[in-house]
Structure formats: structure tokens, C-alpha cells
Structure 1
Amino acid sequence: MYTPLPNTTWIHFNDTEFRYPIDTNMAELAYRILRNETTDIRIINSHPFRYIHNPELLCSSKRTNSHLPLLILIKSSVPHFDLRNAIRRTWGRKLKKSPKYEMAFLLGYLNHHQHLIDNEHYKNGDIIQEDFIDAYWNNTYKTIMAYNWAVEYCSIAHTVLFLDDDMFINPDNLDIYVSEIEGKEEEDVYSGVLLEILTPIRDIKSKWAVQYQEYPYDSYPRYLAVSVMFVSMSIVQIFKTIFPYVKYLKLDDVYLGIVAHKLNIQPKETPHLDNANLSNFRNLSILIASHGFKDSNLYIKTYFELFDYNA
């Protein structure tokens with residue numbers, strides 16, 4: 001049964017009258033901050049967390065030049081050990097053999113799993129972790145961590161691919177797409193799967209529900225599914241600069257859409273991405289990425305069948 005939220009007099013969304021805090025010219029603010037100019041606009045979205053694990057040399061330790069075509073940052077839940085290992089064993093292993101790619105996993109903190117995460121990082125050296133609680137409602141913190149880390153420790157990357165850990169990647173098709181992106185140096189990339197449903201969920205029983213005080217508008221700006229998105233480093237830097245001045249929202253894909261909207265950055269559709277759970281399972285050979293691989297055994301089995309390798 002639908003349970004509506006209180007205060008249901010929602011504000012009509014209008015591109016020219018969108019006042020989501022802070023209401024200011026964000027493009028101009030970003031420009032001023034990046035030029036080290038002072039601003040009297042106060043921070044409303046601080047990120048007061050510290051790194052527990054930080055592979056700060058990931059993008060430089062084995063690199064003989066200052067160019068990295070693609071940094072892959074994978075948002076993962078702490079208990080998903082099997083999925084992370086499935087990625088390391090399949091497409092992650094193949095891409096890591098190439099100097100064109102670096103890859104790391106994004107985690108929050110859960111006390112009863114931390115000794116296992118410590119061991120995992122010491123073994124693989126690919127965990128980026130801060131001390132916020134690893135939970136769904138903290139996904140925006142995890143996303144902000146990813147953008148911060150990319151700028152601070154891997155700014156040599158041309159493009160960043162942000163993924164969820166249940167996305168299956170076809171490395172051959174990804175390689176083709178990355179080459180296409182690199183061939184268009186004059187174009188910034190902010191692309192992925194454009195979501196069609198922009199109406200906020202108001203059912204308080206849903207984990208995606210937002211209350212009036214969180215978001216008072218009757219529609220979201222256009223946004224990309226956070227499960228798979230390509231972002232040029234130039235845009236990553238601008239987002240990172242502006243995050244402290246955009247009110248926190250727990251829905252990270254919507255939050256990024258709000259930030260992009262306030263910066264007048266238009267999200268675009270990337271072909272050959274599937275965000276529906278295993279809907280294009282039989283078309284993996286032509287896809288770059290497919291969503292819904294939550295079973296690590298299926299993940300590994302599918303990969304080695306697709307590429308006719310021995311596990």
C-alpha cells in the first residue's frame with residue numbers, strides 16, 4: 001500500500017527557477033575557486049572523513065609516462081568480497097595488464113569486517129576506503145570520496161569510469177570505446193545511461209523515498225545511472241570543487257544530476273550500456289557493460305564462456 005510523505009505541496013521543477021541549495025551561479029563559483037580566488041559563499045556539504053586505506057601511488061608507481069586513458073573506480077559494499085575477487089579474476093585482470101588502465105574499489109567502514117578489508121588491501125593494493133559507515137544512505141559520501149581521490153591522486157587520467165560492483169564489463173568493447181573518447185580531445189565526456197523516470201519516490205517505505213525537507217521539487221533534473229558512467233577528468237575536477245556548496249542528498253545518482261544541472265553540464269547517453277538487471281544477458285558480446293551480476297559464480301562463468309578462456 002502506498003504511504004505518502006507529509007508536506008506534499010511540492011514545488012514545480014523549472015529549469016530557470018531551480019533553487020536547490022546553494023542558489024548561486026555554480027559555474028562561476030567553480031571558475032573562481034579553481035583560479036584560487038576567495039569566496040564568501042559558505043560550505044554546506046563538508047566531507048570530514050579520513051582515509052583508512054589509500055593507494056595513493058596507484059596511478060604513478062608503475063607508470064613511465066604521465067598519461068592514463070582510463071581510471072576505473074568501482075563502488076562496492078564492504079561484504080562483497082566475492083564480487084571484487086570476481087572482477088580481479090576476469091576483466092579487471094585483463095585491463096590491468098595494459099598501461100591504459102588503473103582500477104580501484106570504493107568502500108566505507110564496517111567494524112566487524114575491517115580486518116578482512118585490511119588483508120584484502122594488503123594483498124591487492126586496490127582499496128580506497130574512508131571511515132564513514134558503509135551503508136546505502138551513505139552512497140553519496142562514497143561517490144564524493146571517489147571524485148576527491150581521482151583529482152588528488154590520479155589527475156593524469158583522461159577519463160574516469162565510475163561503476164557499481166555488479167556491472168559486467170566486456171574489456172574488448174571498453175577498449176574500443178576508450179580509444180574513441182581519446183580521439184575526441186576537444187570534447188568533454190559526461191555520459192552513461194540516461195534515466196527516464198525523473199519523478200521522486202514519495203512512499204516512505206521505499207529506500208529511495210525523499211522527504212520534503214530533503215528535496216521539495218516535483219521532478220529531478222535529468223541524470224545518469226550511477227551504476228556506470230564515463231566522466232572526463234576536467235568535469236571530475238569541477239564537480240569535486242563544487243560538492244561542498246551543493247546540499248547533500250542520499251541518492252547519489254540524483255545528487256550528481258543536480259550538480260551537473262547547476263553547472264549547466266548536460267548528461268549524454270553512451271551506447272552499448274545496459275542498466276537493467278541481466279536484460280541483455282545474451283548480448284554481452286556487443287555491450288560495453290551490463291548490470292545485475294550479483295552472483296560471483298555467474299560473473300566468472302559468464303566471462304570465461306564469453307571469451308572462451310580457461311578459469
Structure 2
Amino acid sequence: MNKKILVLHTGGTIAMQADGTGKVVTNDENPMNHVTVPLEGIQVTALDFFNIPSPHMTPEHMLQLYKKIKTSSKDFDGVVITHGTDTLEETAYFLDTMEIPDIPVVLTGAMRSSNELGSDGVYNYLSALRVAADQKAHGKGVLVVMNDEVHAAKYVTKTHTTNVSTFQTPTHGPLGLIMKQEVLYFKTAEPRVRFDLDKITGFVPIIPAYAGMKTELLDILDCSHLDGLIIEAFGAGNLPQEVAKELTCFINQGIPVALVSRCFNGIAEPVYAYPGGGVQLHESGVYFVKELNAPKARLKLLIALNAGLKGQELKEYMEG
């Protein structure tokens with residue numbers, strides 16, 4: 001019996017072409033719509049849902065994707081989303097926090113446009129279809145498939161500007177590998193809280209820490225228009241003491257402040273007890289977000305606020 005797979009094209013490099021000068025430009029017609037699918041037992045229904053570069057992707061676009069998946073799931077066995085790579089990990093994470101139906105949802109893209117030498121788009125697309133049709137992909141959360149690897153949406157990140165193996169999972173490694181005849185999984189996804197949002201609004205900026213940082217960036221923020229704040233801190237979660245003191249002012253005004261590490265690997269945790277150290281920050285009410293980078297932590301806080309989480313419930317969710 002054929003597996004019915006819904007494909008939602010959203011644009012990105014996988015849908016683009018290089019012009020005569022080598023510049024990559026958008027297409028009116030998605031080349032993936034003309035790809036022959038040489039995969040037995042898979043029936044594809046493709047829809048050009050968006051046609052945008054991924055830097056144009058917003059949480060509102062992500063919510064539209066979620067609603068489409070939710071309303072279409074009864075008619076399909078899996079979903080593939082083709083997406084630009086710059087914000088692919090954020091869309092994947094957003095969808096992974098929603099009440100996605102129990103069917104595989106797979107995101108994929110390309111690092112080389114459709115007419116470039118060594119283009120990876122078609123191969124990644126076909127690999128994503130294989131995973132979406134695989135019974136073993138059920139229960140693993142939203143997946144990212146690129147370059148013969150299967151990654152969990154929560155942890156995967158883009159690590160290189162141009163390399164086809166750009167998507168990696170720091171600390172944990174991939175969930176599985178795409179083999180010639182099968183998809184091999186050697187990890188399972190952990191349980192997670194899921195939300196069913198009707199709208200997504202709010203202003204939650206990201207402020208990175210740097211040596212010699214003062215409070216100037218924080219000072220220009222208008223607290224009356226601020227819903228939350230993400231700080232990308234040093235190491236395990238430390239900041240200059242002036243900045244740490246200023247964050248307390250935000251928290252005292254009821255603005256949730258969450259912290260991640262700017263390190264590529266490892267987990268933010270309150271270890272150091274000097275002024276501005278993680279212990280002081282945590283005691284002041286800063287949330288320490290584990291295992292997420294700053295863009296995903298921003299989405300996590302934005303989703304939680306739109307879901308109405310407050311107080312201890314918000315703290316436990318952000319730090320869970």
C-alpha cells in the first residue's frame with residue numbers, strides 16, 4: 001500500500017537557481033516540482049505553500065505551516081517541508097513544540113541551488129521522502145534530513161555557511177543515518193511539551209555577550225514593548241557584573257529573561273558564584289535554558305508566553 005506524503009515547498013536555495021554571473025536568485029517555478037520520484041510505494045502531493053528566502057521566514061509563517069499540517073494529517077502518512085537553510089532549524093523547532101499529529105514531519109533543504117554543479121537538493125528531497133514514509137520515523141518528533149543524516153529538530157543547527165554537511169547536532173550527534181536500502185536509527189527523541197497555538201505575537205530580542213560589554217544594548221530596549229529577553233552568555237552562563245545587575249531590573253518589571261551559552265557545545269548551568277556569574281544570575285530569576293541555541297530559546301520563550309505560561313510554570317518549562 002502506497003504511503004501518501006504531503007510536500008510543502010516554502011522556497012529557499014533548494015528552489016533557486018544561479019544566474020549567468022553565479023548569483024543565486026529566486027524562481028517563479030520550483031524545480032522540485034519537476035523531480036521524478038523513483039521511490040516505490042510513495043505517492044507525493046506537492047504544494048507551493050510559500051516561495052520565500054528563509055531569512056524572510058517568521059513565526060507567523062511557521063504557525064501557518066503547523067495549521068496546514070494539522071488540518072491535512074488525516075489524509076497523509078507523512079509530511080516533507082522543503083525550506084531555506086538559514087532558518088530551517090528554527091521552523092523545525094517551532095513545529096516540534098506544536099501538537100503535530102502522529103505522523104513523520106521532515107524538513108530538508110539544499111546548500112547548492114538547483115542548477116549548480118553538485119547540487120544537493122534533489123538527493124536531500126528524496127532522502128526526506130524516504131524518512132517521511134518510514135514507519136520507524138514515528139514518535140521521533142520533527143526531523144531534519146540533510147546529507148544522509150537524520151537530526152532531531154530540538155538540537156540540530158547550521159554550522160557552516162556553504163558546506164553540504166552544514167547541519168550537525170552538537171553534543172548528541174544525529175538520530176540516524178540514511179543508508180542505501182534503509183534508514184538506520186540509533187537514538188530516540190525525548191518526550192516534550194506540545195502546544196496548540198492560534199496566534200504567535202510578541203517581541204523577544206536576543207542580546208549576545210562580548211568582552212567589555214556594558215549596558216548600552218539593554219538601555220535602548222523599551223520595557224513597555226518588551227515581552228521577554230534572551231541573553232547569549234559566556235561559557236556555562238556568565239556575564240559582566242554591570243549587565244547582570246541591569247538584568248535584575250528587567251526581571252523586577254516582570255519581563256522574563258532567559259539565558260543560553262554562546263558556546264557551540266555544552267549546557268548552560270549556574271556554576272560560578274562571582275559577581276555576574278551563573279549562580280548570581282540564577283538566584284536573581286534568570287532562566288537557564290538547557291541544550292538550545294539562542295534562536296531556539298527565543299522561540300521557546302515566545303511560544304510559552306503565547307500559551308499563557310507564567311510564574312513557576314514558565315520557569316519549569318524554560319528550564320526543562
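Any read-out appearing in this document is the output of simple, stated calculations on the displayed coordinates, not a laboratory observation. In this text, all values refer to a predicted model and were calculated from it rather than measured experimentally. Cβ atoms are built from the backbone, for glycine too; each structure is taken alone.
Given a computed value of 13 for relative contact order in percent (Cα under 8 Å, 6 or more apart), which structure among 1, 2 does it belong to?
Going through each structure in turn, the value belongs to 2.
Which one of 1, 2 has distance in nm of label points 7 Å out along Cα→Cβ at positions 16 and 152, as calculated from the coordinates, equal to 4.1?
1
Of the structures labelled 1, 2, which one yields 21, 16, 12 when semi-axes √(5λ) of the Cα gyration tensor in Å, for residues 56-159 alone is computed from its coordinates?
2
Out of 1, 2, which structure matches 2.0 when distance in nm of label points 7 Å out along Cα→Cβ at positions 256 and 272 is calculated?
The read-out was computed on structure 1.
If distance in nm of label points 7 Å out along Cα→Cβ at positions 168 and 200 comes out at 3.6 when worked out from the coordinates, which of 1, 2 was used?
Answer for the origin of the read-out: 1.
When distance in nm of label points 7 Å out along Cα→Cβ at positions 88 and 192 is compared over structures 1, 2, which one is greatest?
Of structures 1, 2, the maximum of distance in nm of label points 7 Å out along Cα→Cβ at positions 88 and 192 occurs in 1.
Please state which of the structures 1, 2 yields 0.60 when FRET efficiency 1/(1 + (r/R0)^6) of positions 48 and 96 (r between Cβ atoms, R0 = 25 Å, to 0.05) is computed from it.
This value belongs to structure 2.
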